[in-house]
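The structures come next, written out as structure tokens.
Just so you know, all these numbers are worked out from the coordinates, no wet-lab data involved. As the structure is a computational prediction, the values presented were derived from the model and not from experiment. Cβ atoms are built from the backbone, for glycine too; each structure is taken alone.
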Structure I
Amino acid sequence: MSKRVQLVLNKDVTKLGKVGDLVEVAPGYARNYLLPQGIAYRTTPGILKQVERRREAERQRQLELKQQAETRKKALEAAGNFIISKQLGENESIFGTVTSQEMAELIFNTTGQEIDRRGITLPEIRKIGSYKVEIKLHSDVTADIEIQVVPL
């Protein structure tokens, strides 16, 4: 079995890594594809130090983002429950449904926090009442808030 070669990626490569990642590949793959295409470059002790510094900076950035998400979570949960008014049909059922876009706008209007609508998980809301909504603020941080659907 041949020896593996360590390289640092210049571009994102599917199933291999992202820019700046330190990867080990077969020598032929490195020699025939990655190096000639300029997708990767050989490692040296100086480059390894740079990669390590970049990793540490990225780790610090992710830690800071998580702390910001925790702060936003506390602010959202402290805001209490949110009220959405919907037009009412028969049997206390509402016309249409509550969308994640409506929730994002409601949160922005109430608290001033911009929330990505794709991170909002809504239960199926067909009637007036109280519902739990899950909002993903970070990969490790989710906020649970309560919404109240009331007749218009």
Structure II
Amino acid sequence: MLDLKRQYQPLQTELLEALGYVLQTQQFILGEQVNRFERSAASHLAVSHALGCSSGTDALWLALAAVEIGQGTSVITTPFSFFASVSSILRAGGTAVLADIDPATFNLSPNAVEQVLDSPRGKAVRAILPVHLYGQCADWTAFAQMA
């Protein structure tokens, strides 16, 4: 279901060159490579700024902190995910509320999220944190309408 060797093969030369550059320059933190990535990401996303993070977990936490998730607020997410989804909510000071998954895609179910939002627990919800899984994109259109 997850073939990392197949994903790596077409990128092998490019990745080894990039790794070699980092090892030669000893720029393990920040540096021109990160600046170039941030500019490229901002351009691709059509935003004024992008910020490189040390991990996806930190990226989730920073996004939640940026929208002021904290004490007394809740974030709906999926129970079928890497632990970073819930741990980033907790690190931001919020409460994780788990909603069920869609049995066909294994992604967060928009219907289950709607049920949470309509329940008493929905009053404290400030964000929805869907997760793309196994190459299946979460239903962003449905979640955006709920927002």
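Out of I, II, which one gives 11.9 for mean count of other Cβ atoms within 10 Å over residues 60-67 as computed from the coordinates? The structure behind it is I.
Structures I, II were shown, and distance in nm of label points 7 Å out along Cα→Cβ at positions 100 and 132 at 1.9 was computed from I.
Determine which structure produced the value 17.6 for Kirkwood radius over Cα pairs in Å, calculated from the coordinates; the candidates are I, II. The read-out was computed on structure II. Calculating distance in nm of label points 7 Å out along Cα→Cβ at positions 4 and 124 for structures I, II picks out I as the one with the greatest value. When helix-only ellipticity at 222 nm (-39500 (n - 2.57) for each DSSP H run of 4 or more, over all residues; to 500) is computed for each of I, II, the one that comes out at -10500 is I. Set I, II, criterion mean count of other Cβ atoms within 10 Å over residues 28-35: the highest-scoring structure is I. Taking Cα Rg over 2.2 N^0.38 Å, for residues 20-75 alone as the criterion, the largest value within structures I, II is that of I. Ranked by percent of Cα pairs over 13 Å apart, for residues 52-91 alone, structures I, II are led by I, which has the greatest value.
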